[in-house]
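Next up, some structures in structure tokens.
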Structure 1
Amino acid sequence: MTDQDSTRRPKYQRIADELRTAIQSGDFAPGDRLPGENDLMSTYEVARMTARQALSVLRGEGLTEARKGAGVFVRAFRPLRRRGIPRLAADGWAGGRSVWAAEVENRDLVVDQIVVSEEEAGTRVAGALNLPPDAPVCVRSRRFVLDDRPVLLSVSYLSADLVRGTAIARPDTGPGGTYARLTELGHRPVHFREEIRSRMPTADETARLTLPPGTPVVLIGRTAFTEPGRPVELNEMTLDASSYVLEYDFDA
């Protein structure tokens, strides 16, 4: 970007750029308080609204958080690195480990909301699982919280006729989770397909993930297949985009 291009940008964006650079260089460390609106007004000779917009940009990027009555601080939350390929390796969940084990790294991860129900599949889910639209499906809806911060909403769909009466239809699926239980039922997942996209959150997603204004969500739809190519689970995940790094490591 040339100097001329830079001067054409709105003042609040230029202020946000300088603050972002200071955060990334370590001048403001995690937990440090940023200059407030009055400080920015004085330093940059701008109106309060301009200073407020600059701080809002950084909050929307997930770099800062506002604390009522205290100011705006650099976020101390460390993003979760989601390792898309190794997390689904069979030697993990088949050995009784959660697919989360490798990426949580001894941090405090809990599922604080879980609802298991049986519903009619409907056209979208039925298409993904190769079922009739009126077929019953087991629906597992969960919210994951990392270090006291909601980071993920997850809804899994499985054929109710396949899992009814098993641990999969209960809140606690046991060691290794759903995939270990499917293996015990003779439907071992051997192939996964994930589709990823991003959008702005709905009002419900904003509330459940406690998202600051302007924060997008990442949507991951994963389908698990058995050896014959039969789809046995559709898992639709909604991630707080500011809380994740998506990592995919594979050979050429």
Structure 2
Amino acid sequence: MINDKKITVVLPAYNASKTLLKTYNEIPFDIVDEIILVDDNSKDDTVETALKIGIKHIIKHEYNLGYGGNQKTCYNKALEINSDIIIMLHPDYQYTPKLIHSMSYLIANDVYPVVIGSRILGKGALKGGMPYYKYFFNRILTLVQNILMNQKLSEYHTGFRAFSREVLESINYAENSNDFVFDNEMLAQICFKNYDIAEITCPTKYFKEASSINFKRSVKYGFGVLKTSLKYFLTKNGLVTFKIFK
């Protein structure tokens, strides 16, 4: 805990058995109270690995619900066990858990209610091996999003995020997509509620076992991101109201 606030790390897992232990071993348990792993019907032995490690809260989906569907289960469970600070960390070891200290203290000391690990601040993305086409589209999408949503974030596409309980309880994440655009919809909801977002420079690693989506899925994701930003713009300006912002 920090300032008597319960800190929970949620791990949305899919075929993460080869990287789960590395990720787990870097989690700072001097402040982290609980770990929740949600397995989205993996084809490997992710659940067995989690059991060997000793993770207390393990949930296995009977069917693959998708990345967004996995996170919904993660956050529901985190709120159920009365977490005050919830940190979403991919168990594929692409993001370093060593930033959990910094992210948690910003929220625990009421400096920011949301903190994201940005691969774009500094040179973390390309240095870590992000494909150039992904970096290019990341920058273009972020520029368009910042214009439509009147924000100044360095990126909207990181998978390393920390939230206060209040934030998760105030946004309608249950209405979001079960696919990868879920992350963007969450940030749009958070901006819509006028919560401030802090960004921390985050090194990242791209390697064979790290989760990633192919070019076709990336294009689909890109259109989903633009659609989300347009929905935000229309709702914020009172033209149309979409469910995710209610």
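We did not get these values from a lab; they are worked out from the coordinates using the rules stated. What you see is a predicted model; the values in this text were computed from it and never measured. Cβ atoms are built from the backbone, for glycine too; each structure is taken alone.
Observations, loosely collected:
- Structure (1, 2) behind the derived value 3.2 of distance in nm of label points 7 Å out along Cα→Cβ at positions 120 and 184: 1
- Given -12000 for helix-only ellipticity at 222 nm (-39500 (n - 2.57) for each DSSP H run of 4 or more, over all residues; to 500), calculated: source structure among 1, 2: 2
- Structure (1, 2) behind the derived value 0.85 of FRET efficiency 1/(1 + (r/R0)^6) of positions 64 and 224 (r between Cβ atoms, R0 = 25 Å, to 0.05): 2
- Structure (1, 2) behind the derived value 0.9 of distance in nm of label points 7 Å out along Cα→Cβ at positions 112 and 200: 2
- Looking across 1, 2, the calculation of relative contact order in percent (Cα under 8 Å, 6 or more apart) that yields 23 traces back to 2.
- Parent structure of the calculated result 6.5, given that mean projected area of the Cα convex hull in nm², for residues 144-231 alone is the read-out and 1, 2 the choices: 2
- Top of 1, 2 by mean count of other Cβ atoms within 10 Å over residues 16-23, largest first: 2
- Mean projected area of the Cα convex hull in nm² derived as 12.2 - corresponding label from 1, 2: 2
- Set 1, 2, criterion distance in nm of label points 7 Å out along Cα→Cβ at positions 48 and 72: the highest-scoring structure is 2.
- Highest-scoring label, criterion being distance in nm of label points 7 Å out along Cα→Cβ at positions 152 and 168, among 1, 2: 2
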